[in-house]
Structure I
Amino acid sequence: MKLNITGKGIEITKALREHTEDKASKLPRYYSSITSVDVILDNDNGGNPSVEVIARAEHNKVFVVKEKSDGGDRDMYACLDIAIHKIERQISKAKDKERNPIHNGSKA
């Protein structure tokens, strides 16, 4: 799996990179055909962090999650954790739909 980490208006520290790699490397557990994951870390002018995670899988399947801090006490790490959790749910739901015979058009 290929992992791209991009920072917009933020310097990606070693700790942030390791945390991102640790969280994103667990995604193939939920869906084995994931080929690449793009993580975009962004800080807007107000200093509110936002995270966008894009997971690409075989057969042109794309999973996208955006998580933005609303100015509360969430930092970049918390936004990243929430975004990864959301994409894990999205991926596992898609996998369940693929495996369920009601959704794939076969006779049950």
Structure II
Amino acid sequence: MTAQAVALTLVLGVALAMLFAGAATALVSANIVKRIAGVMIALVGAMLCLAALGAGAQTLVAAVAIALAYCAIGAALLVRVQEAYGEAETPEANKADFAEEPREPRS
């Protein structure tokens, strides 16, 4: 293998590790901030994969725009949840939602 092939393999390995680590963080975390950060890490890993595989500049710009839009929407939702429930933890917000809902009648 040439040095360029080894470097490409290393970059792809790091990018895939970032992608999977970010996705796992987003799935496992109960904190909304950590979920947003996990998705952002996964998106950066995906963009690194695209760059390493030789994607065009337009594709990379679109990927960055999608990542920034996701970050903005996630931050807005985080502020809304924080204002409504006073917590950034998902289980507490779910408990508050279930407590406010009326019980369904049983037949």
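Nothing in this text is a laboratory measurement; each read-out follows from the coordinates by a stated rule. Note that the structure is a prediction, hence the values are computed from the model and not measured. Cβ atoms are built from the backbone, for glycine too; each structure is taken alone.
Out of I, II, which structure matches 10.5 when mean count of other Cβ atoms within 10 Å over residues 3-10 is calculated?
Working: I: 13.0; II: 10.5.
Corresponding structure: II.
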Value 14, 44, 26, 11, 4, 0, calculated as P(r) over Cα pairs in 10 Å bins from 0, in percent, assigned to which of I, II = I
remark   = If helix-only ellipticity at 222 nm (-39500 (n - 2.57) for each DSSP H run of 4 or more, over all residues; to 500) is calculated for I, II, the one returning -28500 is structure II
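Between I, II, which one scores greatest on distance in nm of label points 7 Å out along Cα→Cβ at positions 11 and 83?
Working: I: 2.0; II: 4.3.
Greatest value across I, II: structure II.
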key: Structure responsible for 1.4, with distance in nm of label points 7 Å out along Cα→Cβ at positions 35 and 59 calculated and labels I, II on offer   = I
